[in-house]
Structure I
């Protein structure tokens with residue numbers, strides 16, 4: 001029996017009697033405009049040849065040094081964005097009750113979040129940030145305008161929900177996901193607020209999951225990153241902290257923690273996850289490159305290949321969908337390998353369809369995966 005079949009069997013068994021989980025997710029919010037850069041225009045509309053790769057784009061930019069240039073971005077879609085809203089939407093599709101707190105638009109919710117607001121309880125702290133997501137065959141460039149996220153703070157959450165309201169929501173939550181450390185300027189202080197004020201007043205549960213996503217800490221100093229990583233271990237007092245990382249993020253964290261460079265083989269990725277988990281003293285570390293995924297907990301490390309495709313319909317949000325699938329597996333009580341299987345299937349379905357899959361659709365995807 002291969003890992004796909006094991007994941008499918010575990011998912012079907014867990015769904016029979018699984019309760020609907022309560023999840024609390026925050027704290028960012030973006031309006032994403034997905035664009036394709038134009039290399040050569042032949043006519044109006046979509047009659048153009050795209051700039052296919054980041055390398056080609058870099059050459060185009062380099063050629064403009066000392067001169068100037070004009071690059072057209074052809075808009076493909078406008079959609080909700082941010083680690084939190086994308087993960088929240090994906091969690092809603094898999095039968096969860098979601099409370100979302102973040103930058104959704106104030107005083108009025110921005111239209112891109114209308115579906116989220118219709119199906120989840122939402123608390124808006126400020127206006128959303130803006131991202132232009134430039135997609136290529138070999139990756140994407142996220143060009144952000146983030147000033148509104150200065151307003152996302154722990155006091156702002158308390159003001160919006162009330163101290164008692166926040167504690168009640170946290171007490172009922174099976175998952176608390178605090179996302180996008182890099183782009184939310186006050187996130188470290190926000191986490192301290194949870195650790196020092198909110199969570200000590202909440203009944204403790206060993207099975208409560210705390211999930212964190214850094215969102216590319218390249219622009220952060222080593223000192224800032226190590227300060228943040230030190231905080232994550234403190235969440236063990238209140239539940240099970242889990243850190244989700246793409247490959248670039250994992251390599252940065254691994255290096256800043258003082259480890260030597262590892263390869264990108266299955267064994268290398270498993271060791272990468274194990275080193276990070278052990279160093280931070282957290283319940284789980286997860287690493288998800290584009291073609292596979294690995295994780296480590298106190299009992300060992302695990303790896304699965306992914307359903308990679310050369311022709312994705314969309315890539316922006318793929319990592320957030322992996323996170324949603326992986327954490328949904330944890331909420332179902334699946335073993336780590338099956339959580340990885342659910343994560344890569346959720347991401348694989350999303351990049352092919354641009355839609356967040358339901359649990360039924362994930363079963364169908366796993367059944368059809370060859």
Structure II
């Protein structure tokens with residue numbers, strides 16, 4: 001896989017690096033980007049083989065919220081069929097391993113995890129990047145992690161875990177910190193198996209009977225903002241874990257998505273935050289929230305529609321100024337030095353620089369912020 005393949009002719013200052021499930025965890029945790037969820041019943045194998053969505057690099061087949069309980073047995077069979085079909089395509093040469101997205105499965109509960117794990121065979125290991133754990137909290141985390149360790153032993157190679165923090169015990173203030181610290185302790189014990197921590201913005205919103213509209217961001221919903229703030233506080237210290245931003249719930253058909261600005265565009269961040277239209281309210285709202293995701297330390301975003309892929313992954317590319325500053329900080333012993341955009345304090349800015357350098361490897365480096373819309377390319 002390589003990010004930004006939806007625009008293969010774009011010329012980067014520094015191009016993105018290829019990756020797959022065997023890439024070092026230190027970098028791979030930054031490569032998830034737009035992770036697209038779909039029902040476990042969806043027949044998706046041919047779309048992977050045909051590369052119908054060249055921006056798709058990470059996907060989750062869901063046995064939980066996106067799948068009625070009565071459909072779970074059919075979804076499990078469909079998931080195994082997908083893995084078998086992809087393996088056959090790989091062995092026959094119809095599909096290159098470099099074109100296989102990172103594949104995850106969002107299980108429903110402990111019992112269903114055990115059942116699905118029993119269906120997996122060793123030949124599936126190269127295709128299964130990880131398991132998503134829904135409503136992960138201090139009460140169930142140890143059992144999930146024990147099950148994950150057992151699955152790794154069965155498959156003979158790494159299968160990552162991605163806990164999803166989304167239930168009311170974490171949403172409600174009186175139990176939140178105790179829950180988060182309990183989860184952190186469990187994850188720290190198996191850190192090498194934890195690829196990413198995910199958050200459920202929609203589930204948190206439901207705990208308070210609210211839903212963000214298309215014209216404002218999740219950060220405008222105060223109760224949910226508090227949840228996200230505490231999750232970042234506990235898990236993002238010293239870049240311990242990458243934390244993925246919550247899903248953006250709105251989308252439109254591609255034919256309705258035309259750029260409103262002539263290229264070359266004005267500053268993307270300036271335009272979005274001043275609410276001058278770039279595409280439409282749906283895409284502009286997504287990009288506005290992406291800016292705030294990055295400002296707050298989230299890395300990547302849950303995605304529910306292919307039209308979001310290039311915007312989420314594209315906006316994770318870094319600018320040349322950011323990259324040069326980060327590279328300078330990572331290669332300077334200490335003190336304060338003049339950078340591309342101001343003064344770089346080597347000690348305080350090192351964690352930021354580490355994240356920027358990983359993003360540069362995964363998503364590429366652009367000459368300037370004015371290049372983002374060129375990277376997105378024209379809509380179909």
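Could you figure out which one of I, II the value 16.0, 43 for Rg and Dmax of the Cα atoms in Å, for residues 203-282 alone was computed from? Answer for the origin of the read-out: II.
Of the structures labelled I, II, one was used to calculate distance in nm of label points 7 Å out along Cα→Cβ at positions 91 and 235, giving 1.1. Name it.
Numbers: I: 1.1; II: 3.7.
Attributed to the structure labelled I.
Once distance in nm of label points 7 Å out along Cα→Cβ at positions 51 and 99 is evaluated on every structure in I, II, the highest one turns out to be I.
Out of I, II, which structure matches 17.9 when mean count of other Cβ atoms within 10 Å over residues 131-138 is calculated? Of the structures listed, the value fits I.
The numbers here are math on the coordinates, done by the rules we state, and not lab data. If you're wondering where the values come from, they're calculated on a predicted model, not measured in any experiment. Cβ atoms are built from the backbone, for glycine too; each structure is taken alone.
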